[in-house]
1. A value of 0.55 was computed for FRET efficiency 1/(1 + (r/R0)^6) of positions 110 and 166 (r between Cβ atoms, R0 = 35 Å, to 0.05); which of 1, 2 is the source structure?
2. Of structures 1, 2, which gives -10500 when helix-only ellipticity at 222 nm (-39500 (n - 2.57) for each DSSP H run of 4 or more, over all residues; to 500) is computed from the coordinates?
3. I have 0.95 for FRET efficiency 1/(1 + (r/R0)^6) of positions 118 and 142 (r between Cβ atoms, R0 = 30 Å, to 0.05), calculated from one of the structures 1, 2. Which structure is it?
4. For semi-axes √(5λ) of the Cα gyration tensor in Å, the calculated result is 22, 21, 17, so let me know which of 1, 2 that is.
5. Looking at structures 1, 2, which one was mean count of other Cβ atoms within 10 Å over residues 38-45 calculated from, given that it came out as 14.5?
6. Given a value of 2.0 for distance in nm of label points 7 Å out along Cα→Cβ at positions 54 and 86, point me to the structure among 1, 2 it was derived from.
7. Work out which structure the value 1.00 belongs to, where FRET efficiency 1/(1 + (r/R0)^6) of positions 46 and 102 (r between Cβ atoms, R0 = 41 Å, to 0.05) was derived from one of 1, 2.
Structure 1
Amino acid sequence: MNTVITPVLAAGILDLNPGLTLWTAITFLVLIVVLGKFAWGPIVKMLDERERTIRDAIEQAKKERAEAEKMLAEQKASLAGAQREAQAMAQRSKAEVEALRTELTARARKEADDLVAQARQQIQDEKAKAVAELRGQVADLAIDAARRLIQSSLDEKSQRKLVEEYIAQLPERAA
């Protein structure tokens, strides 16, 4: 038995096989055509749609940001207006309080002046009444003194004694 060893041709990596190269190129071209017809169109369409969606989202975000900035400016203006109005109200209230204080002070001063005037008038009335009463008492005393003078003798010594008695009695009757 003789065995014959036949050499096996081993293809190396760098060896070029024309049949295999041809079939690989044909397969590659078919794959490109199939991918171009069935995959590239939907992939490109999907990418374009995604790009449009992102662009729309960016535009919408810009619009919303502009609207938010506009609303913020309006709120700031509204807040400033409210602060001005509050300051104006505080100023009006302060002015009203000051006017009321002035009015009440003037009214109290007038009432005090009226009370003082009434007290002075009452004092004048009481004084006039006291003077009238005192005059009446003086007149009574003068009449009483005159009656005593008439009853007594009219000599100088008696008159002097009578006047001294009259003067001594004067503070007692006035009290």
Structure 2
Amino acid sequence: MDTSLHVVPVSTELMDLLVMLEQRTFTETFVHQYNPADFNTFMEEKKSRKALTAEMSAPGCLYYILYEGTSPAGFLKLNLHKQPDHHDPLDPAPVMELEKIYVLKAFQGMKAGQFLLDYALEVAAQHNIKTIWLGVWEYNTKAYQFYEKNGFEKFGSHIFKLGQQEDTDWLLRKQL
């Protein structure tokens, strides 16, 4: 494992950096998938400093920034004790949602995603989490294969709505 990769919990001082990472990674990944007006509205409503500050204040929400050396490379968002919406509760509990792993394109292919997933599993162990789960867009084959390789299995799906477009996210889980 590359020792130059490391994570730092997001503090108030790092909010502007988190906002930049959220906006840039989401844009790099999805800008071509959506109507531009819907995409811009989503970015204003869900990726603004105000929105991310509100997210961070939720109980059990944990954000971490990934660095490669001194360069910000991506981020991780976890939600302790959050069950999937509109599904039977996952068992065994306690559970944790791995809501976001995003890596800037410039740092992809450097095992940064694996580093963040391994870190999420360490956090899960520290909190005695028994099941970790996440949602991944059904057409994001690369991400789905990554999680499958890491022992996650599909258990359902839900709709992710951005503007007028509805996409299907597959729900994956791993028992720890």
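1. Structure 2 accounts for this read-out.
2. Attributed to the structure labelled 2.
3. 2
4. It must be structure 2, since only it matches.
5. Here the read-out was taken from 2.
6. Clearly, the read-out refers to 2.
7. Source structure for this number: 2.
Read-outs throughout are calculated quantities, based only on the coordinates presented, and are distinct from any laboratory measurement. Everything quoted here is computed from the prediction, not taken from an experiment. Cβ atoms are built from the backbone, for glycine too; each structure is taken alone.
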